[in-house]
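What follows is a set of structures for review.
Coordinate-derived values only; no laboratory data. Everything numeric in this text was worked out from a predicted model, so none of it was measured. Cβ atoms are built from the backbone, for glycine too; each structure is taken alone.
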Structure P
Amino acid sequence: MKKTYKIDVDCANCANKMEVAANETAGVKEASVNFMALKMKVEFEDGVNENDVMQEVLKNCKKVEDDCEIFL
């Protein structure tokens, strides 16, 4: 399953850090961040709860960029 989320981030480098953090989160098959559109596309692994995975993605993104936001 793929979903797109609106994000809030200040710079392209920060968006790249978010993308790396999201891709390292368990349950995420692939994540990509478009800084210009302020969107994050996430493809989930089969059988995972997307809401639980996205909570972990948000936590991991906050570790690398504390003022970022993902609107779940």
Structure Q
Amino acid sequence: MSQQVKVWFDAEGDFLEVLFSEEPGYMRETAHDAVMERVDADGNLLGFSIMQVSQFSAGKPLVAELTPSRVQ
């Protein structure tokens, strides 16, 4: 089964957002200062955002841990 993913990039704001779902949710901090995760009220991962994308080196990947979706 496939799943649609939406990717938004705002060059002026230097901001990238990836959404797995359009469900209502809120942004939550992660251990990485530039990464926020979007979760629903139950803590299920809906997407994530990366701020100041241009600050990252092309030769070194950004690594961040996201909270997995909870099994229902």
Structure R
Amino acid sequence: MKIAIAGTGYAVLSNAILLALHKEVVAIDIVPKKEAILNRKQIPIEDAETEDFLRYKPLNFKATLDKRES
């Protein structure tokens, strides 16, 4: 099952990262800088725990600007 999320704000991003532990998650955003940061396994907000998950856990997570990838 693929889960698509719209936006990468604080609450949505934290939940998306947790979901990506068990499901394929595609985060769709309109800000190219955020997409690039997330795909480098960093986060655009200050949240050490979420960043730790993104960097060190085996996640199935991808950020994109293209809604057709969802």
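For structures P, Q, R, calculate distance in nm of label points 7 Å out along Cα→Cβ at positions 17 and 57 and state which one comes out highest.
With respect to distance in nm of label points 7 Å out along Cα→Cβ at positions 17 and 57, the highest-scoring structure among P, Q, R is Q.
If we compute relative contact order in percent (Cα under 8 Å, 6 or more apart) for structures P, Q, R, which one ends up with the highest value?
P
Given 22, 14, 12 as the derived value for semi-axes √(5λ) of the Cα gyration tensor in Å, which of the supplied structures P, Q, R does it correspond to? List each step's numbers first, then the result.
Numbers: P: 18, 12, 10; Q: 22, 14, 12; R: 16, 14, 10.
Label of the source structure: Q.
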